[in-house]
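These notes open a run of structures that come right after.
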Structure 1
Amino acid sequence: MTMTDWLLADSPSSRLQASLGNGYRMLRMLMRNPLTVIGALILLALILAAMFAPWIAPHSPLGQNLGQRLLPPSAEHWMGTDELGRDIFSRVIYGARITLLIVALVAVISAPLGLLIGAISGYFGGWVDKVMMGITDVFLSMPKLILALAFVAALGPGIENAIIAIAITSWPAYARIARAETLTFRNSEFISAMRLLGASHTRIIVGHVLPLCTSSMIVRVTLDMAGIILTAAGLGFLGLGAQPPLPEWGAMISRGRAFILDQWWVATMPGFAIIIVSLGFCLLGDGLRDVLDPKQGGKS
């Protein structure tokens with residue numbers, strides 16, 4: 001029996017075999033979509049750039065050389081130099097670290113928080129649901145960027161405060177999704193069976209409700225990554241995100257706007273990086289939605 005036959009066995013002999021087989025089927029479905037593959041490759045390139053930035057970047061991202069300021073793209077400086085003579089390509093590569101850090105921390109903070117709030121709200125219902133969803137609606141009623149600006153203005157500029165502000169503004173959407181998922185099965189027979197067996201509310205929510213909401217949450221988080229990147233870049237553009245001399249893409253665009261007519265590369269190159277990475281997350285999220293959505297999976 002080959003490894004493929006073992007993974008695709010109709011009657012797996014263990015839970016590990018079933019899990020690996022399910023993951024292998026999902027991977028095959030993802031690989032059939034060329035746009036999803038492109039999105040995954042862009043995300044892989046972002047991760048590799050962040051991991052191996054010291055070896056990829058040909059120059060220091062912070063080193064200044066006023067004798068080489070505002071040079072156009074060339075063999076020595078692939079994306080040109082900025083107003084302080086810093087190599088833009090090196091700064092874009094190191095900026096991948098900041099972007100990946102913001103995306104990862106916002107996802108780790110906001111997604112579990114929204115998932116837990118939505119699951120509790122949908123499971124208990126009644127006044128718990130009204131109070132929690134009322135608070136959620138307050139956050140959803142305001143534009144995410146404006147709300148993030150308000151929190152950063154209160155907390156102070158800086159990358160840490162920007163991450164906290166973006167996370168605070170991102171969880172309500174996840175809470176709504178988790179609540180909607182929970183409402184579809186909170187009165188199901190397996191939930192009633194768990195109650196009859198004496199399982200506590202905490203055990204039911206943690207052990208059964210949250211795992212059933214995870215697939216939808218993964219899709220939404222992946223699709224939201226582009227919005228998180230744009231929000232972080234917007235805060236950096238306004239000087240409220242990562243502070244100089246950190247090579248944050250939004251801050252680089254802000255400093256380059258003064259030279260946009262004559263030295264277009266200063267602002268354009270980090271702008272291209274934002275567009276490409278955002279597109280990669282959107283393509284990957286769209287593919288994950290097709291695979292993890294039961295209705296879509298049944299059609300494919």
Structure 2
Amino acid sequence: MRCNICPRQCNIDRSMRTGVCGMGEKIRAAKIMVHNWEEPCISGTRGSGAIFFSGCNLKCVYCQNREISHEKYGFDLTVNELASKMLELQDKCVHNINLVTPTHYSDKIRDAIDLIKDKLHIPIVYNTSGYELDTEIMKMAGYVDIFLTDIKYFDSELSKKYSSAPDYYENAKKAFASMLKIAPECVFDENGIMQKGVILRHLVLPTLRKDSIKILEDVSLNFDISKFKLALMCQYTPDFCPNEYKEIKRRVTTFEYNSVMEKAISIGYDGYIQDISSSNKIYTPNFKEGKL
């Protein structure tokens with residue numbers, strides 16, 4: 001079967017060769033762990049059951065998970081094994097199953113969930129870069145409870161330069177609309193842990209504060225901001241960025257971050273705002289430390 005599962009529309013047989021995501025037909029994961037560094041409503045007190053998939057359809061030059069997204073580090077799993085790993089995470093009393101960079105495996109993820117639907121009793125989180133086809137997102141209805149999605153860029157020249165995706169915003173915006181159709185309200189349990197809903201993440205990048213503000217403005221004009229939560233992030237670190245991108249080979253300044261934060265507050269967004277101290281590579285998992 002030829003793969004057209006994401007906006008890249010590679011139209012290749014992944015059993016024969018790889019597409020832009022770098023992955024073949026087999027599921028590959030780099031880390032399966034109890035993860036305590038997501039938003040408070042996701043990680044809670046018991047952690048999120050994270051499965052970090054290898055490969056990525058979005059080629060961000062500054063990716064902090066480069067080891068797995070670009071360099072393809074990981075181990076292969078069958079659909080049955082993936083299903084078993086989800087149940088093992090559930091047995092560790094995590095709040096949810098957190099599928100990190102799942103786009104290029106979304107069809108196999110549905111197959112895995114089908115095998116254990118009667119045994120899985122915690123929410124499924126779809127943790128994505130936002131570079132998705134809206135039609136593929138709609139296929140996740142009935143499988144995904146929470147969408148944890150990025151919107152990284154507004155300007156197509158920026159998304160082309162830093163992620164090789166000039167059509168990023170138009171696809172991310174359509175995908176976001178589909179996510180809100182599937183999960184139109186945020187639902188929390190008595191402990192403040194999200195059970196259903198959408199969280200819109202935005203990572204502020206150095207020199208790009210005006211682009212960040214454009215995203216906040218455009219989203220507020222096109223969507224009801226009371227229906228989802230915003231997670232504003234400043235955890236960008238230049239350690240993983242090649243030297244030729246000098247303009248982003250530094251940390252975000254307090255002025256840049258505060259400018260975006262103040263705009264989000266003035267518009268009326270509700271959600272989570274990272275502290276400026278989050279710009280630290282210690283938050284990147286050690287992918288070679290072992291697996292569940």
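Laboratory data are not the source of any read-out in this text; all were calculated from the coordinates shown. Keep in mind that what you see is a predicted model, and the values were worked out from it rather than measured. Cβ atoms are built from the backbone, for glycine too; each structure is taken alone.
Taking mean count of other Cβ atoms within 10 Å over residues 54-61 as the criterion, the highest value among 1, 2 goes to 2.
With mean count of other Cβ atoms within 10 Å over residues 190-197 computed per structure, which member of 1, 2 shows the largest figure?
Top value of mean count of other Cβ atoms within 10 Å over residues 190-197 goes to structure 2.
When log10 I(q)/I(0) by the Debye sum over Cα atoms at q = 0.16, 0.18 Å⁻¹, for residues 6-125 alone is computed for each of 1, 2, which one produces -0.77, -0.95? Working through the options, I get structure 2. A value of -9000 was computed for helix-only ellipticity at 222 nm (-39500 (n - 2.57) for each DSSP H run of 4 or more, over all residues; to 500); which of 1, 2 is the source structure? It must be structure 2, since only it matches.
From which structure (1, 2) was mean count of other Cβ atoms within 10 Å over residues 174-181 calculated, if the value obtained is 22.5? This value belongs to structure 1. Can you spot which of 1, 2 the value 40, 19, 17 was calculated from, given it is Cα extents along the principal axes in Å, for residues 222-261 alone? Among 1, 2, the structure yielding 40, 19, 17 for Cα extents along the principal axes in Å, for residues 222-261 alone is 2. With distance in nm of label points 7 Å out along Cα→Cβ at positions 198 and 246 coming out at 5.2, pick the structure among 1, 2 it was computed from. Source structure for this number: 1.
Kindly point out which one of 1, 2 the value 1.19 was derived from, the read-out being Cα Rg over 2.2 N^0.38 Å. Label of the source structure: 1.
The greatest value of relative contact order in percent (Cα under 8 Å, 6 or more apart) among structures 1, 2 is that of 1.
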